[in-house]
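Please go over the structures that come below.
Bear in mind that the values in this text are calculations on the coordinates, not laboratory data. Since we're looking at a predicted model, the values are computed, not measured. Cβ atoms are built from the backbone, for glycine too; each structure is taken alone.
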Structure 1
Amino acid sequence: MNRTSHVFVSLDFGTKPLTVGQLLLRNHRIHFSYDESFIEQGLELSPFILPLRRGVFTFTDTPFEGLAGLFGDSLPDGWGRLLADRYFAAHALSPTPLDRLILVGNNGPGALIYSPQVQLGEPSTFADFDDIASHTQAILQGQSSETVEELLALNASSAGARPKIVVNLPNSSGSGREEPWLIKFASNYDTIDCGAIEYVYSLIAQKAHLRISQTHLFDARIGPGYFGTKRFDRIAGERLHMSSASGLLHADFRIPALDYKDLLTLTLSLTRDVREVEHVFRTAVFNVLAHNRDDHAKNFSFTMDRSGQWNAAPAYDLTFSHGPGGEQSTLVMGEGRNPTTEHLIAC
């Protein structure tokens, strides 16, 4: 497998893909330019960092390995990166960020697709979720690499430490249409009931009137079950463009520098809709009161439809967590250690 130096970027809302532009690796730097035909479309995919204009964009190595945050969002981290690293090691390749993007291909979050795409094997080995959980644990413990390619095909470039797969499940309406769901499995650091805890959090979030995707607790042979949630970037066979706060702001989500005040400002600037600001603020209140402190900049996303309309994405990754040093990853009016209702009201 040869190292990749040239990648074509397209946008696929589910009909005919639009050519967005090209990424080029030259002299150890990554350069991007929009295609003239896409500029004429007037769709701002990253209005603050990668505005729609002619010319060449080049970024520093940090925080997205030389990529703009728009494309950095497509790269998996945690479990997804572990699988990718195993894959590249098996092919004796020290990958560039462009190699990682073509491994994502058309299976990443949102509507961006990258070509030429790496063809992965069909995930036909697994019998059920319990079988997949067993294989993920073997890989986490360094015991097996036989199913890496098949798990990559199921992973869809998901982020986060927990192993995840994407599967198509029947629509609950009985229409016969299948919808993509994200199913999570335990990492080395999780307790056996982590899926049940996240599911209970989703039920509480619904009672708190948060906008979230449909969730379900799938049966497990051992333990209370596997948490699953319907993908919000895929609706009735169509795709939505998606970008996280981290990607939109070109900010490292691993460094807790974001404040909810900034996040609300970003939401209003992007969506021009105070109802979307209310949704994000309601999520902030939930995270603080329910002790979800892993609320970093990649755990807030925004979606854009084919008309160019932005909306705050449904809340996700809602579960009990301690955060960096026990603090809230996203500050509330500068307070991370012990944010209170007073801080939320001030915000």
Structure 2
Amino acid sequence: MLQNFFILCSGADASLLKTCSEGEQNKYAGIGATVFFTAVMAFLASAYALYTVFDTIYAALFFGLIWGLLIFNLDRFIVSTIKKRDSVGNELLQATPRIILAVIIAVVISKPLEMKIFEKEINQVLLEQKNEFTLANKDQIALQYTPVIEKLNQDIAALKTEIDTREATTDALYDTYITEAEGTAGTMLLGKGPVYAEKREKHDAALAELQELKKANADKIAAIETQIAGLQAENATAVKDSQPIIDGFDGLMARINALGELPWFPSFFIFLLFLAIETSPIFAKLVAPKGEYDIKLEEEESVLKTWVTQKVQQRENILATDTVLNNKIYSEIEEEEAVYAYKKKKAEELLKLQADAFHDLQVKSL
């Protein structure tokens, strides 16, 4: 039963193969087994690849099964259409497009399994890329807020500088009236005279202005700091909202690109393995000598081709004979007077009927 199934997978004519030797049947069962297990590998590879896309096992299994059946049908078609010929060049010529197709299928099958085999290494590459993306994302978002925040900080620094400048001026006025009272500067007279009173009054006025400036600037600084805090919160929110996109950077294309970052040597040998599996049925038929099944199949095709050629020639001969006979018969009929008179009589009757009908139509229209 298992042998019959693998023979079915090989695309060979089961009824014709049963008339062949046991060894011939085993050869085609082996070819069919290769076709079957290649399809199984294609199913597993595509299911894993689609699981990374859909993130659901049911959809991955369903579409993976479809892909596996497609590969099975293609491989079965490739193997079944390669026929043994007496010329090696003709065999290679007919096998070339099928080998190219087999290479394409091998690439498609091997990539998802490579991603599974090197999953840990790919995850490490993706982690490094995600970290780079996170830092770059923070810098990119910061470009939207940093200039505004720096400008606001400069405004705060300017307000504080204004306070410091006014405070230094007030302190200088304080030192002026104190030294005047001590007699160490100004009029050099000890005591609180008119000049002292004038300088004290000027200092008190500057001190009052300084207190008002501190209060006004403190309110402005508080408002600016609130604005800065809001911008910083918006920056943090933007980074937080965009982080899930970076964390989700784990799709099929990302993994394929990450696989490309790894050394090519191991991946290349895995590709060669699947290429060998995919092309093995083709090369098995090319390398194997012309067997009993091939001879019998060629004989059946030759019999059918000869039979069809005979039928076509017979139909052509019948057509040629029938044409000659018809021409001869109608040429003889053309010379018979009875036929001429009969056709003339019928034509006259037809013309009379047409004239009567035209006359009736003209009368009705009057």
Working back from 1.5 (distance in nm of label points 7 Å out along Cα→Cβ at positions 153 and 225, computed), options 1, 2, answer is structure 2
The highest value of distance in nm of label points 7 Å out along Cα→Cβ at positions 33 and 329 among the shown structures 1, 2 is in 2
Value -8500, calculated as helix-only ellipticity at 222 nm (-39500 (n - 2.57) for each DSSP H run of 4 or more, over all residues; to 500) from one of 1, 2, is from structure 1
Candidates 1, 2; Cα Rg over 2.2 N^0.38 Å, for residues 25-120 alone computed = 1.13; producing structure is 1
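From 1, 2, which structure was semi-axes √(5λ) of the Cα gyration tensor in Å = 101, 46, 16 calculated on?
On the way: 1: 29, 27, 20; 2: 101, 46, 16.
Derived from the structure labelled 2.
For structures 1, 2, which has the highest computed value of distance in nm of label points 7 Å out along Cα→Cβ at positions 57 and 81?
Result for distance in nm of label points 7 Å out along Cα→Cβ at positions 57 and 81 over 1, 2: largest is 2.
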If P(r) over Cα pairs in 5 Å bins from 0, in percent, for residues 73-112 alone is calculated for 1, 2, the one returning 5, 23, 26, 21, 13, 7, 3, 1 is structure 2
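With relative contact order in percent (Cα under 8 Å, 6 or more apart) as the yardstick, tell me which of 1, 2 scores highest.
2
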Candidates 1, 2; FRET efficiency 1/(1 + (r/R0)^6) of positions 89 and 129 (r between Cβ atoms, R0 = 35 Å, to 0.05) computed = 0.85; producing structure is 1
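Given a value of 4, 13, 10, 9, 9, 9, 9, 8, 6, 6, 5, 4, 3, 2, 1, 1, 0 for P(r) over Cα pairs in 5 Å bins from 0, in percent, for residues 97-160 alone, point me to the structure among 1, 2 it was derived from.
2
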